[in-house]
1. The value 4.3 for distance in nm of label points 7 Å out along Cα→Cβ at positions 27 and 131 was derived from one model only; which of P, Q is it?
2. Tell me which structure, out of P, Q, gives 11.4 once mean count of other Cβ atoms within 10 Å over residues 35-42 is calculated.
3. Among the shown structures P, Q, from which was the value 22 of relative contact order in percent (Cα under 8 Å, 6 or more apart) calculated?
4. Can you tell which of P, Q yields 28, 19, 15 when semi-axes √(5λ) of the Cα gyration tensor in Å is derived from it?
Structure P
Amino acid sequence: MSSSPGAIVPAVEAAMNAHDLDAMVAFFAPDYRSEQPLHPARGFDGRDQVRKNYSVMFGEVPDFRADLVRHVAVGDELWSEWRMHGTKTDGSAFDYRGMTVWGVRDGLIAWARLYFEPVEEAGEGIDAATRGLVEPRRA
């Protein structure tokens, strides 16, 4: 494993880009806890689910690539921004961006808060999006 918490993020990026599940999963604690505040029902426990998730990603996006945009270590917390992209097996584009906050314990990622969404290139502009946040929903 990496000698410093800050070295973990680029090492995970390298393992993802090599599609090396074993190397990637080895960075996560057995009792890893993932929270996804924008999608609370997607939270999970255990690194086996990390393996399962990325097995699907690598299988369905054969040219999957993770680009680390920036990262910083603050004590035992790692903050990172990512772009994950490629082409799905059906030929459509895969473009997923967001950030993670990872907590490190004993040199392993023990917990995370993930904030990711698919990229929406088209769609409403900022004025309509802001209005949509505050206007009452119509039935």
Structure Q
Amino acid sequence: MAAQVSYDDVKAGAELPLASYPVTRLSLVKYCGASGDFNVIHWNERIAKSVGLPDVIAHGMFTMAQAGRYVTDWAGPGAVVVEFGVRFSSMVVVPDDDIGATIEVSGVVEEKLDGRQVVLALTARSNDVKMLTRARAVVRLPG
């Protein structure tokens, strides 16, 4: 990802590079501690399967956070995320194999707005399944 993106250099329709974020059981346990969300479906395979899930799943907010990380990594330190929102469409299943899963995030610059702002449409996938829909960020970029 770029160190700093300038509003003047961004073009509507530009595709942003794909980024991959690993998800392991350990990263989920760490997220449980950071978020305070210790729901057992995020770390206990037996319980997750007993409630009909295929395996342990990542927190929806963990998945959303990876998309947010993608935006801030792309935009750089001088940018400001003005709006950010998603809808959750699927679960990231995280097997207990020390490899886990991968969340792949990509984006496109939908439009440029006044005030040095750009609208980004984001896509997040895991195992070729779309995890987020209506994923969108508005970012104010330096000149």
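1. Details: P: 4.3; Q: 0.7.
Structure P accounts for this read-out.
2. Numbers: P: 11.4; Q: 13.9.
Of the structures listed, the value fits P.
3. On the way: P: 22; Q: 33.
Computing relative contact order in percent (Cα under 8 Å, 6 or more apart) on every structure in P, Q gives 22 only for P.
4. It must be structure P, since only it matches.
Just so you know, all these numbers are worked out from the coordinates, no wet-lab data involved. Worth saying up front: this structure is predicted, and the values here are computed from it rather than measured. Cβ atoms are built from the backbone, for glycine too; each structure is taken alone.
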